[in-house]
Structure I
């Protein structure tokens, strides 16, 4: 799976696990993603996929590196424009 495919899968998982916001974005905590069995089976390097998605402005979160336990409550926001584009492309 290449980086773009992993980011697309990450979008799908954030939509599955997160809560939709009024602006069409989705929010989920890092701990929810990290501790989800399905995500653990999909993503060999979840933190790397998150960083790649953040670099491409697909999502946003505070900080650069997220660590299990320490950053479990950090909110990850899937931007609304990318979420909509994923369903049309």
Structure II
């Protein structure tokens, strides 16, 4: 009986080691993706934009409806305008 339990424990330990290795691989992939996203974000240009309070409130409400930040909403709208202007 003791031999059987030892075999089960060893088998379980091997399974856990394999799972741990997979988790470590996934963690490395996520870290690499996160690094790429941060590099992409750093490449964005920053601008100072002055808006009237009325326009700001309208954009804020619209952004909330679309589940975006205000900055994300402004970037989305500008991107859409550029696409429309280019005819794509």
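Tabulated data for the structure shown
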{"quantity": "Parent structure of the calculated result -14500, given that helix-only ellipticity at 222 nm (-39500 (n - 2.57) for each DSSP H run of 4 or more, over all residues; to 500) is the read-out and I, II the choices", "calculated": "I"}
{"quantity": "Origin of the value 18, 15, 12, where semi-axes √(5λ) of the Cα gyration tensor in Å was derived from one of I, II", "calculated": "I"}
{"quantity": "Test item: mean count of other Cβ atoms within 10 Å over residues 22-29 calculated as 10.0, pick one of I, II", "calculated": "II"}
{"quantity": "Origin of the derived value 10.0 (mean count of other Cβ atoms within 10 Å over residues 6-13; candidates I, II)", "calculated": "II"}
{"quantity": "Structure responsible for 2.3, with distance in nm of label points 7 Å out along Cα→Cβ at positions 62 and 78 calculated and labels I, II on offer", "calculated": "I"}
{"quantity": "Mean count of other Cβ atoms within 10 Å over residues 14-21 from the coordinates reads 15.4; which among I, II", "calculated": "I"}
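The numbers here are math on the coordinates, done by the rules we state, and not lab data. Everything numeric in this text was worked out from a predicted model, so none of it was measured. Cβ atoms are built from the backbone, for glycine too; each structure is taken alone.
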